[in-house]
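Chemist: Got some structures for you, see below.
Derivation of every value follows stated rules applied to the coordinates shown; laboratory data play no part. Computed from a predicted model, the values in this text were never measured in an experiment. Cβ atoms are built from the backbone, for glycine too; each structure is taken alone.
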Structure I
Amino acid sequence: MNNKAKDNLLHSLNIKLAERPQKIAVARESGNKLVGYFCPYGTEEMILAANLIPIRLAFGGDSESISAGEAFLKGHSCPYACSSIGNKKLSINDYYNSLDGVCIAQTYDSMKILGDYYQNYFKLPVFPLGLPRTHNALRSKSHAFDYFKNELKLLQTRLGGFSGKTATDFKMHQAINLCNRIRDKLLFLYKLPQDRNTPIEWRQILKITQAGFLLDRADYLKELEGIEKALRNKSSDKGLDDKRSRLMIVGSLIGIGDEKILDIIEQTGGNIVADCVCTGSMFLRKKVPTFGILSAPIDGLTERYLYNVPCPFMIDKSRRLSRIVKTAKDYRVHGMVYYNLRSNETWRSEFKAIKDVLYRNLSIPTLLIETDYSSEDKEEITEKVKSFLKLVGG
């Protein structure tokens, strides 16, 4: 798809993004409250059901915010964690400035401490969500399910008390239905790059996904419906077969504004077609089960969030490895880029296992890129990617 076609496809979405901060300001003036969350385990359905505005604070790529965050976290902490608090301190991001509270899933150590800083230094209400370390896809350990279900019930009560609007089962059913429909539309988009003649590239789909972190959910669904319709109409005019090296990117989250590694891959002739990152397609694979209006939505939410593709902080590595291998096979990738934000040991510890299983099963080589949000290592990374693309071919 040429640049003009790309611009036309996302034109309406970009307008909505530009208007969003002002619309949030108007909503807050009317008494609505905005709750930010950093991790997909933040359970946006619960925030919606409590009549609150959910925003995923997945911003990255800015060195200034890291420097500001280092006043709270040590200098060699995860860049995303530093950025997550630095953006609030700097007061230059409309979404951080509009926060009325934050929901923080208790994952890796740097993210756990954010709650203390947001509460003690910025005087914001914090809604913690405990997560079991046991993923337990086989459902053989009921204590994991029971623990997480009780954590969601506690979150339900706290959010309802904060908004003054109880998150009833009916409201949760409505929120679940809306979010499930959004996931369906996004999965449709992420499947398109399986075809070399795809009418849309993975990087565009990532931008569409990231826009959804910020937009009103009902408005976002309408935008996705329009994008899907436009792409289906283009299905008979896909252009030439793409000969670039097909890559999969795995590892640390790729935040809004974190463009360095994506730019380098694109400029050196690589083509990312698939991912396993939590700001991309990784967490879309499972919808919230629904069993009718009389079913308990809290059970469906527990099922969806606990038994999805597990985060590396969970101990069930085998399911993540299986998902990565299957995705690499389905998308016929030539190589994998393992993207690790420096000092994020939770993700870095999995690199060798993923590298070995991909090569053993599919003979796919892996390139490790460890970096932060600065531009100092851009030339070094560029040379690594160039060499890797020569190795994997196309």
Structure II
Amino acid sequence: MTYTAPLTTHTAQQTNSPQQGMQPSESLARLLDTASLYLHVPFCHTRCHYCDFNTYAGLLPLRAPYVRALLNEIELAGQSVLYPDGSPRRARTIFFGGGTPSLLTVPQITRLLTACYRSFAIDADAEITLEANPGTLDQQQLVGIHAAGINRLSMGAQSFDAYLLKTLGRIHTPDEIEQAVHFARAAGFTSINLDFMFGLPEQTMQHWQETLAQALILRPEHLSLYSLIIEEGTLFHSWTEEGRITPADEDLCADMYEYADALLQAEGYINYEISNWALPGHQSRHNLTYWQNLPYIGMGAGAYSSFQGRRYSNERSPQEYIRILKTHRLPEVESETIEQAQAMAETAFLALRTALGLHLPTFEERFGQPFSTFVGDRLHLVEEAGLLEQADGWLRLSKRGRLLGNAVFLRLLPN
């Protein structure tokens, strides 16, 4: 079995009919003319054992010069994407990711948000998210970042089991997760996401059930549940090669996923994307930008952008990133043109990660070609296997297809 729930390329209960909340409320043309903003903060106290993101421990003294560089990039990026009439590009969401953005001070976060509003036309109701480690938050800081304009908090909780947190290399305790949520509520946050991981070395179904039970007591508006993927270059990869840890059994991972899905839907959460559940009205609008293959502009060391048919990325080294921005140049180091066939395939498989799936009329409007013409007979086998469903103009993964999605996604790639 090829288990796909943990894929990280990141409404109502999934049924055979479309649900509210995922369908764009604006025209496709207007959405494609906007952007979501991503700000990367690469600093961490320590590097987690499973992490392969562009993050660095031991570089906290670089925070001030890094923020100055990021302020410069925000201004340059805004100038580079002005509308033809010279007005600033509209942005619908802002996301501070990392790393650990909560290691920035409140004044630094405030300055970065001010720069975004100065260089882009930010929607009045924009979703503005900050990722945080529960062990780095206190009441005063949360009050400050909420006052600065952050209206959504995403915390990397990962587990309520102290031993498993230590195995992962996390610096917080189970009690600090609960404390951070209570602090956030007191500060005024009404939209909180908690990330948890399953399929961990030595994690049992009982561990997973207890973590979910404790998470539900806190009643976060959003839950992201990811199965561990052991990536090259991480400590976990080295330990696996040495036999120190054993990857989780795929069947157990599938059981954990299905248990979580049934439990959360019974508690009123909507599984609107393979790895994400939300209470009604709290789906992540920023992440929907990715899953709907809409434009986004990434700023910061190693950040990626996808805008107007081009995908490009920044210099990864924070020190070199800072040096480049001192010369008032954008830190772009790699770029590729996204050909139409590639854009069509990516739009399809990203949409199929969501509960609604792919809206076939919108696909044809966007690319000037019916999906059936694009895909030909490449999906014939997975359709026969019952991995796909089609109804009322929507194509989506079946319940079984959600566990075997890679078999579908690979067939979307053009020959």
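Chemist: In terms of FRET efficiency 1/(1 + (r/R0)^6) of positions 73 and 345 (r between Cβ atoms, R0 = 30 Å, to 0.05), which of structures I, II is highest?
Modeler: I
Chemist: For Cα extents along the principal axes in Å, the calculated result is 57, 56, 43, so let me know which of I, II that is.
Modeler: So the calculation was done on II.
Chemist: Kindly point out which one of I, II the value -16000 was derived from, the read-out being helix-only ellipticity at 222 nm (-39500 (n - 2.57) for each DSSP H run of 4 or more, over all residues; to 500).
Modeler: I
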